[in-house]
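The structures considered in this document are given below.
Any read-out appearing in this document is the output of simple, stated calculations on the displayed coordinates, not a laboratory observation. In this text the structure is predicted, and so the values were computed from the model without any measurement. Cβ atoms are built from the backbone, for glycine too; each structure is taken alone.
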Structure I
Amino acid sequence: MLVHLLKSKIHRAEVTAANVEYEGSLSIDQDLMDEAGLYAFERILCSNMANAQRFETYAIPGPRGAKGIVLNGAAAHLGKPGDRLTIMSFTEVDQKEAGQWGPRVIVLGPKNQIINRRGI
């Protein structure tokens with residue numbers, strides 16, 4: 001049997017921009033994606049700590065080092081610059097391995113700097 005577990009999480013990511021005219025998705029600094037183990041176009045679940053909105057979209061890599069987190073398309077209506085997001089992806093793990101599973105987690109502080117890493 002397979003179980004659905006947390007694979008990657010970026011906690012307290014600060015939204016830096018919102019672009020309703022873009023086709024969709026969430027742009028994330030490529031360095032942050034690499035640290036969290038997120039792939040380009042991977043499905044993600046986001047929760048906005050400012051307004052309790054939850055939405056599903058996909059990650060697209062943003063410029064390295066820019067620390068950008070950009071709400072695109074319809075998701076741009078679910079937050080604004082300065083809001084804090086939790087960005088999560090999930091995977092399926094065999095039940096026999098689930099007890100030893102650990103996600104990759106990064107916690108961000110001011111200006112989307114990494115202040116904590118787990119499972120990396």
Structure II
Amino acid sequence: MNTSVDQAVNTIAEANATSVFQWLTSGEAVLVDVRETEEYASEHIAGSILSPLSMFEPDLFPAFAGKRVVMLCAIGKRSAAAAKQLAKVGYGDVINLTGGLQAWKDAGCPTSVAA
């Protein structure tokens with residue numbers, strides 16, 4: 001049993017929308033949206049990568065060298081589950097966006113909305 005991996009799974013880092021916005025603006029982070037395709041199509045954060053939780057494969061998740069990987073969903077629950085799956089396979093520096101897309105919008109951060 002790998003104690004450091006088990007500990008990482010139980011303590012997924014969280015970040016607020018303002019911090020994530022700053023990281024994205026400065027190129028320090030990659031944003032992964034784990035909502036379903038229809039949700040993403042109706043509204044999403046520009047530049048985010050869609051990886052629906054229903055098809056999420058932690059073993060096949062790409063590495064983003066030198067970048068924080070921030071997971072998001074609608075309110076933060078599915079993204080926390082995805083982050084835990086990544087931590088379980090040893091993926092480092094994965095962060096959950098606290099409150100998800102809702103918190104992002106509440107903080108006044110921009111989204112792309114379907115016309």
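Given a value of 14.0, 45 for Rg and Dmax of the Cα atoms in Å, calculated from one of I, II, which structure does it belong to? Working through the options, I get structure I.
Could you tell me which structure in I, II was used to calculate FRET efficiency 1/(1 + (r/R0)^6) of positions 78 and 94 (r between Cβ atoms, R0 = 41 Å, to 0.05) as 1.00? Going label by label, the one that fits is II.
Could you tell me which structure in I, II was used to calculate distance in nm of label points 7 Å out along Cα→Cβ at positions 30 and 86 as 3.0? Source structure for this number: I. For the read-out helix-only ellipticity at 222 nm (-39500 (n - 2.57) for each DSSP H run of 4 or more, over all residues; to 500), a value of -2000 was computed from one structure; give its label from I, II. This value belongs to structure I.
Out of I, II, which one gives 36 for relative contact order in percent (Cα under 8 Å, 6 or more apart) as computed from the coordinates?
II
If you rank structures I, II by distance in nm of label points 7 Å out along Cα→Cβ at positions 46 and 62, which sits at the top with the largest value? Before the final figure, lay out each step's value.
Working: I: 0.9; II: 2.1.
Looking at the calculated values, the largest one is II.
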